[in-house]
Every structure is written in structure tokens, then in C-alpha cells.
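Engineer: Given below, in the form of C-alpha cells, are the structures.
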Structure P
Amino acid sequence: MADLYAVDLAFDLLDTTPDAVLAEVRRHLTGDGLLSPRGPAWHIGGMLVGEFGPAERDGWALTARQEIHEDQLPALEDLLLLLTPHIRPPGPVGRIRHHAHESPDLLVLREGRVVQLALDRR
């Protein structure tokens with residue numbers, strides 16, 4: 001079995017987010033982008049989704065649930081590094097769970113970067 005991860009992202013981007021960054025988010029949500037798959041998940045259960053649009057309080061809202069292969073983790077990290085300066089702080093931005101684990105790790109915005117916090121000691 002391949003190393004698959006359930007990745008859930010949900011956060012707002014500031015209304016000052018540059019157009020080039022917004023375009024990169026949109027690129028990842030379409031075509032062969034990292035957040036583009038839709039429909040039933042292959043292994044993690046549930047549905048694969050990705051939505052991006054105007055936030056309720058200015059800026060932009062991103063919500064995605066994807067099944068990511070371990071080879072795609074560097075692309076996910078690159079995307080989060082690009083978005084981090086524009087995420088409306090503070091707090092959680094998502095979670096990631098290896099398909100074989102019961103409990104996810106939280107993805108949290110701390111001191112200008114996204115860090116992964118384990119919820120249990122595997």
C-alpha cells in the first residue's frame with residue numbers, strides 16, 4: 001500500500017494577498033493541481049473537495065480535503081510556505097493524517113510559519 005495522507009485545509013487569506021498568490025491557489029484547484037481531485041477518496045474515505053472564494057469578512061477562504069501521496073508532500077509544503085504570510089492568523093489551518101493512523105496531526109500557524117503538531121505519541 002502506498003503511503004497516503006488525508007489532508008484537510010481550512011483558512012482565510014488576507015485581502016492584501018497578491019494576485020500571483022491567488023492565481024497559484026486557483027492553479028492547484030484545477031487541472032492536475034495538488035488540490036484538484038474531486039469525488040470519492042480512494043483510500044481515506046469520504047469525498048475529495050476543494051473550494052476557494054471570497055471570505056465572509058474580506059479576503060479569501062480556502063477549504064480542501066485531499067488524499068495526498070507521500071511524493072506530493074513537498075508540493076504541499078511549498079504551497080503552505082507560499083500562503084503562510086497571507087493567512088489570517090492565528091491558529092489552526094488544517095490537519096494531516098497518515099492513512100494507517102487513527103489520529104491526525106494539526107497544522108497550526110505559529111510565528112509566521114505552519115508547524116505540524118502531533119495529537120498522540122505514535
Structure Q
Amino acid sequence: MTLLFLTGDGMRGGRLHDRIAGASLVAITSTAPAYRMYAVDDRFPALERVESGGVAVRGELYDVPLATVGGALLPAEPDELELGVVELADGAWALATVLRREYRGTAPLLDIDRFADWREYRKRNPRR
């Protein structure tokens with residue numbers, strides 16, 4: 001089993017949550033305060049680790065079979081995301097989908113650090 005930190009549509013109630021069907025929710029937690037959070041083209045969130053000025057991003061931590069991550073969840077993720085690792089608030093590390101470096105300068109990124117939570121951002125900024 002693999003710890004997977006989710007911040008977007010893979011979380012409970014999200015359109016990709018069924019891709020991790022049967023996975024156990026371990027905790028509702030956050031990252032260490034070392035990340036930037038973006039809305040990519042206002043479609044999904046993306047995390048990027050930074051040296052300074054980061055925030056703690058809220059999300060859900062799941063215990064997921066690695067085969068589920070690679071075979072069901074990742075193929076459904078947008079091209080702008082890739083599998084990476086994030087540091088959690090308690091100092092532990094987990095897999096997560098993060099912004100691909102090559103999209104840093106090309107994808108339409110909206111800084112949503114002030115929300116640090118995809119659901120909160122969506123609640124305050126519903127899709128048009």
C-alpha cells in the first residue's frame with residue numbers, strides 16, 4: 001500500500017474519487033508550509049514545492065494500492081500533472097500529483113495560496 005495525498009478531484013465527492021475505490025482515508029491533513037497552490041486553467045489544482053513563501057495545503061491522505069495509483073488514477077489526471085512526493089505537516093512524505101516543471105511557464109496558472117484548499121477555492125469561485 002502507498003500513501004497518496006490528494007488535493008483535487010480525487011478527494012471524496014470529486015469526479016475522480018471512484019478511481020481510488022476501496023482506498024482507505026487515513027487523514028484529512030495538510031502539507032508542510034513549503035508549497036504554492038495553483039488553479040490550472042481554473043480546472044484543477046496543482047502543487048509546486050518552493051524554497052520560501054510556501055503555504056500548508058489542505059487535502060486528504062489515502063492508503064492506496066500502487067497498482068491503483070498507476071493503473072487507474074494517473075491515466076485520468078491532466079497532462080500538466082505528474083506523480084511526485086510532498087512533505088506533510090507531520091514531516092512524513094507521501095505521493096501526490098504535482099505540477100510538471102515544463103508547464104510552469106506555459107500553463108495558465110492562477111495562484112490560489114490564500115485558499116490553500118481546492119474545495120474552499122471552488123466554494124468562493126464557482127466554475128463559470
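Engineer: Work out the source of 13, 49, 34, 4 here, i.e. which of P, Q gives that when P(r) over Cα pairs in 10 Å bins from 0, in percent is computed.
Structural biologist: Label of the source structure: Q.
Engineer: For helix-only ellipticity at 222 nm (-39500 (n - 2.57) for each DSSP H run of 4 or more, over all residues; to 500), the calculated result is -5000, so let me know which of P, Q that is.
Structural biologist: It was calculated from structure P.
Engineer: Thinking only about distance in nm of label points 7 Å out along Cα→Cβ at positions 64 and 104, which of P, Q has the largest value?
Structural biologist: Checked P, Q; max of distance in nm of label points 7 Å out along Cα→Cβ at positions 64 and 104 sits with Q.
Engineer: With mean count of other Cβ atoms within 10 Å over residues 16-23 coming out at 15.8, pick the structure among P, Q it was computed from.
Structural biologist: Q
Engineer: Can you say which of P, Q returns 3.0 when distance in nm of label points 7 Å out along Cα→Cβ at positions 24 and 112 is computed?
Structural biologist: Q
Each reported figure results from applying straightforward, stated rules to the coordinates on display, with no laboratory input. Computed from a predicted structure; not experimentally measured. Cβ atoms are built from the backbone, for glycine too; each structure is taken alone.
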